[in-house]
Each structure stands twice: as C-alpha cells, then as structure tokens.
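Nothing in this text is a laboratory measurement; each read-out follows from the coordinates by a stated rule. Model, not experiment: these values are computed from the prediction. Cβ atoms are built from the backbone, for glycine too; each structure is taken alone.
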Structure 1
Amino acid sequence: MKIRFTKEDILTIPNFLSLIRLLLVPLIAWLNWGAKNYIMAGVVVVISALTDAADGFIARKFNMISDLGKILDPIADKLTQAMTMLCLFTRFPHMLSPFILLVIKETVSGLTGIIRINKTNKVHGADWHGKLTTVFLFAMMLLHFFWEGIPAQISNGLIYGCCGMIILSGILYGISNIKAVKDKNNGTEKPEEIKEEL
C-alpha cells in the first residue's frame, strides 16, 4: 500500500476535525494562563476530545481513513495532551512527570515510526495501547480541571498511573516499529491490517 496524499485524501471531514483540534490548542493555553478560566479551559479540552471521537467514527463509518489522517490525528492528540499538561503543571507540579515521559515517548516512537515508513512505505495508525493511554490521559487531566480541591493522594495516583501507561505504550510502539522494519528487511513482512484513526 502506497502512501497517498491526493486531494481526495486530504479534503476529508476527519482531517478537517483534526485541524480544528490543532486550532483549539492555543485557545486552551489562553483560557488557562491569560483568562485564568480553568473551567472553560477544561470545557475546550472536552470539545477537543469529542471532536477526536467524531473524527475516528466518521473515518471508519464512511471509509475516510487516509494516510494524512493517520499522521495528522496523533499530532493533534499529542499537542493537545502536552499543552493541557503544561497548563495543569502551574497548579499541579507532579504533572511535569507525564509531560516529560510523553515527550520522550513521542520522540522515540516518532523516530522509529519514520524509519518504519521509509522502509515499508506504509503509515501505521494507532494501536490499542495508544488509544487506551489517550483515554486515561484525557480523563485524568479533565478531572484536575473540574475538581478544584482534588486530594493530593488521588491526584498523584492518577498522574503516576498515567506515567506507567505512557511508558508501556512507548515500549510497545518501539517494539512494533522495529519488528516491522526487521520483517521488511528479512522479506517476512505480513500484509498489514488497516489501522483506524484514533
């Protein structure tokens, strides 16, 4: 399967929704640091999460899964997650830990993913562990936005639980990408299933 960036693959509703999520990232930052309206910042994060869910549903339901979408969708997700954690860090210092881990994970996964694309000429979408990590991250961050007096024990437990999931997901993505490259080099590559957008 060749990587396609034709007009029909670019101008799709899921890709438009991913673009909207990218545009919401600076709005989250302004509401948190500029307006200091934490509730509204959380509301925008909810809107972003709902847009993400609609993105994936439409892509699958109407067969609008594209190579661009497989790239654009996770970029929108990670930028939203990173910005949200940075916003929360000003009130919850332990939030720095999942932020640093996310940066490391995405750097390693991104580099091995690029090697995978160059070697196999295929774009690999999100796996189950990446989706699960995203769900828990958003749930944890939203809880911190809306629960103003969240106890420290609950807060730290949720934060470091997400840290563990980020580490596990990063390891699994790295293993998957390296294995795909080795299989390609050894001529044992199996047909890849179409991965849905997150």
Structure 2
Amino acid sequence: MAIERKFIDDALVKLSISKFLMANLARAGFSRVEIQKTPVLTRITVYVLNPGRVIGRAGKTIDELTDTIRKKFAVNNPQISVVEVGNKMLEPLLVAKDITGKLERSINPRKILQQTLRSIMENGALGAEIIMSGKLAAKGARAKTIRKSVGYIPKAGDVTSLVLQGDATAYPKYGAIGVRVRIVPPGTKFPDREIKAVEVPKSILNG
C-alpha cells in the first residue's frame, strides 16, 4: 500500500508541475513537459517555441524557475533542460490552442477540424485525432461532440504512452468548447506493428 501511495503522490506532483509550467511559460509557447525522477535528481525537460524566454539573460529566468519548483513542490534537485519545438503542427497542445483561437473567432468547427487534420498529416504524423465538445453551434443549440481521426491512434494498452495529447478550452460567446488533440509523431515505433505510410482520406485532403 505504501508503494502504491508513493506512485500516486509522484503522479500528482508531476501533474502539478506540468500545470505550473503551462501557466508560467505560456508566453514562451509551452508545448509539453517530460519529468523523470531518479534517486539523485529530477530531470524536467520542457518543450517550447521560444527557449530564450525560459532561459533568460545569463540563465537567470531558468534558475529562478528551478528554485521555485524545488521549494513549491518539494522536488529533490530539479534539473531543467529546454528543448525548442521543431514543428508546432506536431505538438498537440499548440494545435489545440490554435483551434480554440479559431473557434473564438467563430470559424466553422468542422472546417477547422478538417483543415487542422490535413495540416497535421501533411507534416508527417502517423496518426491524429481531434475531439471538440460543447456549444458548437449558435446560441440556444445543444452541446454536442464531434470527433475525427486519421491514421493510427491506439486507444488501449501501453502503446498509448507513445501518443502525445493536448487539451485546451475555447470561450466563444455562446459557451465553452473543450478541444482535445492526439498525435502520433513521425518515426514512432510500435512493438506490435510497423507503420510506413498513412493514407489520408480524400474527405480530409479536399476539406
């Protein structure tokens, strides 16, 4: 029971750190974070569009961030490294935020979905899924969910850890809309299958 409790506590700390970084590094184009805890230190790898905003002049900003995480979350010897995002169309959180911005500008949800999926796949993804839930129509309409996927997106088993996921919320005038984006990056190796090429449906290509 004590070991199970520790796993739960570690997971909660990682989630809290992720939320903290997402809120504090929004201007740097925060995409995701990977946290690996060892007996000696805690490695925190942050993926952003603008690493300079995270590092700061002479490393001042990243030093302050490291110190805050150490004290706020009682993390043993945190070591933060910053990785620049190479392609924002393969980063689910950045894609989800782009979608919410378009929804708040009243662009048609289905049009957004089609165009975004096409762009993700054109950038080499092996699979992509977009889910939108909420008031997707004008004022007075019922909340509903639209979902569409292309390529290979595993839904169960350990292989789901190979799928990147990002969530964001749009706040148009007629009600909140939740957006979830899941992407299988180029070059992902699955133990049970080999994916060489993905055929994109014509409905997506011509959408």
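Structures compared: 1, 2; top value of FRET efficiency 1/(1 + (r/R0)^6) of positions 46 and 118 (r between Cβ atoms, R0 = 35 Å, to 0.05), i.e. the largest, recorded for 2.
Could you tell me which structure in 1, 2 was used to calculate Rg/Rh (Cα atoms, Kirkwood Rh), for residues 62-173 alone as 1.07? Checking each candidate, the match is 2.
If Cα extents along the principal axes in Å comes out at 52, 44, 41 when worked out from the coordinates, which of 1, 2 was used? Label of the source structure: 2. Ranked by relative contact order in percent (Cα under 8 Å, 6 or more apart), structures 1, 2 are led by 1, which has the greatest value. For which of 1, 2 does distance in nm of label points 7 Å out along Cα→Cβ at positions 110 and 166, calculated from the coordinates, equal 2.6? Traced to structure 2. In this comparison of 1, 2, the computed figure 3.3 for distance in nm of label points 7 Å out along Cα→Cβ at positions 30 and 94 is attributed to 1. Could you tell me which structure in 1, 2 was used to calculate helix-only ellipticity at 222 nm (-39500 (n - 2.57) for each DSSP H run of 4 or more, over all residues; to 500) as -25500? Matching structure: 1.
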